[in-house]
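Following this line, the structures themselves.
Since every read-out is calculated from the coordinates, none of them should be taken as a lab result. Given the structure is predicted, the values throughout are model-derived calculations rather than measurements. Cβ atoms are built from the backbone, for glycine too; each structure is taken alone.
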Structure I
Amino acid sequence: MRLRPLLVALSFAVVGLLIAGPSPSAAQEFRIDAGGGWSVPTNNVDSQIGSGQNAQALRIDLEPGWNVYGSLGFVRSVGDNFDLGARVRGQFSRLSATPECGDVTCTDPDAALWAVTVEGRIILTSPGWIHPYLLVGLGAVQTTVDAVTATPQQGELRFPEVSVTDAGGDVGLGASFPLGGGLFADAEFRVTGALPGGKENAVTTLPFTLGLGYQF
């Protein structure tokens, strides 16, 4: 199953519902969100010196790290049981990284993932005490891993920094818990990062996050 066409189709579906929704006089509120949690990478990256037969490659294992996010958008009511939301969302994941150097001494690099997406949400409001939602977004993702210095017997080797910017997106599930006074507690699980078929060394992560939202 190809994820890129699915993300595009879902994004256009949410935008279409927002455009075809009720008139501007219908209930619509702005919302800001912020929070953080834990992000788990699903793949590793490779750094390389030289090319052809003289090329030397180094595999760098990415490991879980902390994640923070913030977003700004609006929520529009489309009936007694559903709301539609649209927002611009930015997130940052600081990941641990360990190069596979074997018996050779290597420096441990820092790794990070930035993502900015335009995101749509379909929100179920009928339970009252909990508002579960489906989310999908498209945007851009940047992955960076610091340069690695290896010191084998024949001399020092410096593997260059890995930096990849690619089209990206996210898809996931979440739930908002109304706390009163326009304040919400949010819990989300998502897949975020570069789309399948993207550039080499593009990274995808699985963030688990908790946060607060304020609707006004």
Structure II
Amino acid sequence: MPPPPLAEGSWGEAAAVPARPPPVDAPRLRTVALHSPLAGPFDLELSRSECLAITGPSGSGKSLLLRMIADLDPGTGEVLLDGVERRTLPAPAWRRQVVYNAAEPGWWSERVADHFPGETMRFAREMAPRLALAPGLLDGLIVQLSTGERQRVALIRALALHPPLLLLDEATGALDEASTALVEAVLRERLADGAALVLVTHSTAQAARLGHSHQRMENRRLVPA
């Protein structure tokens, strides 16, 4: 099985990098003049257990911001996680801690189980029923999943890394109201455990439910919502 792409977190290289204790007073996420020719600049500060909700029209730059924070798209400026500058860490180590969950998830194997190596499969089997996913689904094929099922499996894959910062790009866009409520309950638990979230959503109601702060993307710049 080929290794998973870095966009979804790396399981191998980064594991050997020792964790650094965060400075006591450092924000969980800080960006300073983060920009590219396509978007920004962005100056953000996010504390532990805080969710920033971002709304805005399609094509306004929401995904660009998330991908720049995750170091998946080029950008200039500073990005710090718990006071540690991104440039001081190997890219796989950064992407294990700052996990980008794409609106259209990528898959590196046709089998669902291949995306949950080692102990992560136990986590997936515990989490699946909480998100209204049949347990047997994890033993099947990606092509057999509905769009909503793929979204929830991709979210479990991201959560399995237990990242301190999770970047969610329309994580419930294909879900019904009941499934959305289940996902939001799990995300609230992660927030209570100290994780920070940047949540891109087209739903202003969801932004109000989960966001401790809410900004709007317009013309590839953030403005107060």
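State the single structure among I, II that was used to calculate helix-only ellipticity at 222 nm (-39500 (n - 2.57) for each DSSP H run of 4 or more, over all residues; to 500), giving -7500. It would help to have the intermediate numbers written out before the result.
Working: I: -2500; II: -7500.
Answer by label: II.
Quick check on the output: 26, 21, 16 is semi-axes √(5λ) of the Cα gyration tensor in Å, derived from one of I, II. Which one produced it? Write down the numbers at each step before the final one.
Values: I: 41, 17, 12; II: 26, 21, 16.
The read-out comes from structure II.
Can you spot which of I, II the value 3.4 was calculated from, given it is distance in nm of label points 7 Å out along Cα→Cβ at positions 80 and 184? Numbers along the way, then the final one.
Values: I: 2.1; II: 3.4.
Answer by label: II.
With relative contact order in percent (Cα under 8 Å, 6 or more apart) as the yardstick, tell me which of I, II scores highest.
Working: I: 22; II: 31.
Max of relative contact order in percent (Cα under 8 Å, 6 or more apart): II.
By the measure distance in nm of label points 7 Å out along Cα→Cβ at positions 96 and 112, tell me the structure among I, II with the highest figure. Write down the numbers at each step before the final one.
On the way: I: 2.0; II: 2.6.
Max of distance in nm of label points 7 Å out along Cα→Cβ at positions 96 and 112: II.
Tell me which of I, II gives 18.8 when you compute mean count of other Cβ atoms within 10 Å over residues 64-71. Please list the in-between numbers first.
On the way: I: 18.8; II: 23.0.
Only one of I, II returns 18.8 for mean count of other Cβ atoms within 10 Å over residues 64-71, namely I.
Out of I, II, which one gives 22.8 for mean count of other Cβ atoms within 10 Å over residues 152-159 as computed from the coordinates? Don't skip to the end; give the middle numbers.
On the way: I: 11.4; II: 22.8.
Matching structure: II.
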